[in-house]
1. Just checking, which of I, II, III has the largest value of relative contact order in percent (Cα under 8 Å, 6 or more apart)?
2. Upon calculation of semi-axes √(5λ) of the Cα gyration tensor in Å from the atomic coordinates, which of the structures I, II, III produces 31, 30, 21?
3. When helix-only ellipticity at 222 nm (-39500 (n - 2.57) for each DSSP H run of 4 or more, over all residues; to 500) is calculated, the result is -12000; to which of the structures I, II, III does this value belong?
4. Supply the structure label, taken from I, II, III, corresponding to FRET efficiency 1/(1 + (r/R0)^6) of positions 192 and 304 (r between Cβ atoms, R0 = 25 Å, to 0.05) with the calculated value 0.10.
Structure I
Amino acid sequence: MAALADTWQALLDWYFALPTAILVPIAGLLKVLAVFGWIVINVLILIWLERKFSGRLQSRLGPMRVGRPHGWAQTLADTIKLLVKEDIIPRGVDRWLYVIAPAVVFTPALLVWAVVPFTKNWIVSDLNVALIYVAAAGSLAVLGIFMSGWGSNNKWSLLGAMRAAAQIISYEVPSVLSLMGVVMIAGSLSLQGIVAAQHRVWFIFLQPLGFIIYLISTMAELNRTPFDLTEAESELVAGFNTEYSGLRWAFFFLGEYANLLAASAIAATVFLGGWSGPFLPGIVWFVLKTYFFVILIMWIKWTMPRIRIDQMMEVGWKFLIPAALVNIAITGLVLLVV
């Protein structure tokens, strides 16, 4: 143990002795790798968790045989299967768009974590306009989805991509508006500043309407039931990713769960006080609150039936956007009076 401690101390001394021009890029790379590792590990957990949770809701067992107890290794087995599966590129595709689209879909989920505070001191970059950055980064996913549908040279994929683009763009508006009440109360766009403003009461109690609007909008943006119209199998086979297989299809799947994790982390930070809490370390509170939002979305998904495309668009434009504007007006009046 003493030798191991000496080795670790020597590595730390060597690292901090490096020139600043070398030290800063290395530190940035380590942060990126740490965030990527965090996402991959949690995505594996989320896939297993959703299978078990949906099984519990439907009175069945879910994965049980691969990895005991409770089939914990089933997701690893599926990952290996996707990695070794043949990568088929159909004829006539726009090769450049077809190949790059899965990475473009996954990238926003990685970018969002640059401003999410894990604890008071664990954050990649504490931007003073973090919420604007999150909204901008999250909107990039629609580009990857449309690239995949257009580049696949498949009419069903193109229809699925157009439907997905319309859905995501429509629900980005109420999603951003739902956070404006929080910004008005906190007086800050920084996620650390928003967490600090909740030291007495969480914003979910001050902004219940904003939370509901954010929850519904996020489910639509994430393609979660009852808003999973972008992959309506009875209509579009699998939507924008019909022509993908193997590792590229896995990137779409990874992106869906990575975005679920990122959206849940934003909700936990903005409405549930983020890492703040008594007794337990900040990172524990952050994970518990994030997974609370994850399980809430899973619960709704496996409870509600899919709605029609016209109903989905009406909910966004006729109900959520007006409700978000009313929430902003009420918040402004209350702040003016108080």
Structure II
Amino acid sequence: MSIKLVTKLPSSTEIKEMIPMTDDLKAIKSKRDEEIKKVFTGEDDRFIFIIGPCSADNEDAVLDYLNRLAKVQDKIKDKILIIPRIYTGKPRTTGIGYKGILHNPNPLEGSNMLDGLYALRKMHIRAIKETGMTAADEMLYTNNWKYVDDILSYVAIGARSVEDQQHRFLASGMDIPVGMKNPTSGDYAVMMNSCVAAQSDQTFLYMDHEAQSSGNPLTHCILRGGLNKHGNSIPNYHYDDIMRLVESYQKFDMLVNPACIVDANHNNSGKKWDQQPRIVEEVLLSRNYNSDIKKLVKGVMVESYIEDGNQPVDGGCYGKSITDPCLGWDKTERLLLDIADKL
């Protein structure tokens, strides 16, 4: 057998008992979930920022960043609803490199998924305690959901996972917003079909059971740009691109709560992290110009950390990304305050 079983991991029940959500934290999450849901159903017209590090690689630096973010949230809470990114799994195109705190709780050491499960849950819960904000994470592995289903308020399905049936079906059983990114090809139909699958009731294999879901009406699209046949970035945040999504939702009229988040980084920026504020500004202009776009686009996603740019895994700079480059704190704070003034 070519697969070696390394460590038997505790059950999700055991992990949750070891690192529990207390009643007061559950109440915070319940309130936050309701607030976020109302934005996606149109009952609340605040603009969403899903914002934070590309990968949550260091608990102290991430919490330092989140505490700064919480102070800004308090200033702009009437206009903007912040969902912090605490991304604990990092997809790797080649399968090589730092894969996130789930795999590598110490980025300079080898894989240790047992300690990684403890570390990611501890970090998410500490964030709720210190900031009152529940977070977004990417569902890189469907098996990971059972360990975090009580702490997350938003889930993103990545460009390389959006066509996977298990991701789609599991999303159909979640009771929080799930964003389906367009695939790396940029194909809208793949993204729309993923939303249909996740909004529908499904029967599928989960946790050694035949499982049934009732469908998730909060499933929506994330525009993140794509790649052409030469591997060059093709953005899809411009006015015409968003209007094409408006028209796609009209064709897929069985979908409820039409909604979109625009990812300002990845192929929309060509990973030029410093272009993110300009892209957010353009999205805002499109919303202000067209009422259909304003109704559809609920917010943006921004990769941001304490320091500008990125560094190697062993770079040693506190609060600087070891994966994709991020917008630094000073520029992030300015962006949030500027956009709040314009809403």
Structure III
Amino acid sequence: MKISSHMSPVCCIILFMVNVTITKNDGGQRLDRFMKKYLRKAPLSLIYRMIRKDVKVNGKRASIEAVLNEGDVLSIYVSDEELAALTEDGGMRETAKKQFAIAYEDDNILIAGKPFGLLTHGDSREKKKTLVNQVRGYLESSGVYREEEEKVFRIASANRLDRNTTGLVAFGKTAAAQKALSRGFADKEAIEKYYLTIVAGEMTGELRLSSKVEKDGRTNISKVVEDGREGGRTAETIATPLKTGNGFTLVRVRLMTGRTHQIRVHLAWAGFPLIGDAKYGDAKVNRKIKQETGITTQLLHAYRLVFADMQEPLSYLNGKAVEAEMPARFRETTEKIIGK
């Protein structure tokens, strides 16, 4: 996006005007949605007033529903000082040292292998050392992405893993790719999502779990909603045993929906809690596992993504599978408590 600014004398009043050239990543969205993202600090009432009175597209007034195209020139009648105040977002974010592996990369997307203990996004306590910041820094250093040239598009993940969950997280390098990835992860048929975990109990056959799951926002704990009760959102999980022994099972899980802590909640509900899981697991089992292996949290690894029904511009990925190798700690624990 290119920006220029100048003052225009009208009668005896000085009008300040900023010209914004719409780039590829900015095109294809409605005027009001672009303005909301661009003027991050502006209230909605001001956004709509500006569109009515102080914004032109290619020299003409435009409705809030008007779709912007690459190359359009957006003229905003606002001073540089006002624009700076309305777009200010704390400045450029600091990048963080690369800790992730690259499971797959092409011109449109990057799929990172997130290590244990790393946040996908920042929270109130940690804002710099996140996977998103690391990926953004990597793409900037490789010349793929320049945040200072983007006014709306930001590198973001299309899926999210908890701090202690390892594995595959996908990023779009362009706005179109990012949008297609987000749609794909929201559609259980477009991208198949597989995890590995270890549970207490010997699972003898495939489990197809379906229920409503409700999250308590105060405690960040989810639970299965009992039949007949209102509330909760539908959750579907398919669990397949891969190896059993000594009262434990290595399980492959296909996540059909994406509810908070869904795998942990569903498997505990089915009688197979994840080992080391302090929130939903078996305390007695967890103590034993800690003594034998030193594990103090659940082992959950997002190891495989299968692209099955992606839309443009990512349809070329259909039929492709991407995998992340099982972390050493996970493999060693499996061999120790279940066997090789």
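1. Details: I: 21; II: 16; III: 13.
Answer by largest value of relative contact order in percent (Cα under 8 Å, 6 or more apart): I.
2. It traces back to I.
3. Computing helix-only ellipticity at 222 nm (-39500 (n - 2.57) for each DSSP H run of 4 or more, over all residues; to 500) on every structure in I, II, III gives -12000 only for II.
4. Numbers: I: 0.10; II: 0.30; III: 1.00.
Corresponding structure: I.
Coordinate-derived values only; no laboratory data. The structure presented is a predicted model; accordingly, all values stated were derived computationally and were not measured. Cβ atoms are built from the backbone, for glycine too; each structure is taken alone.
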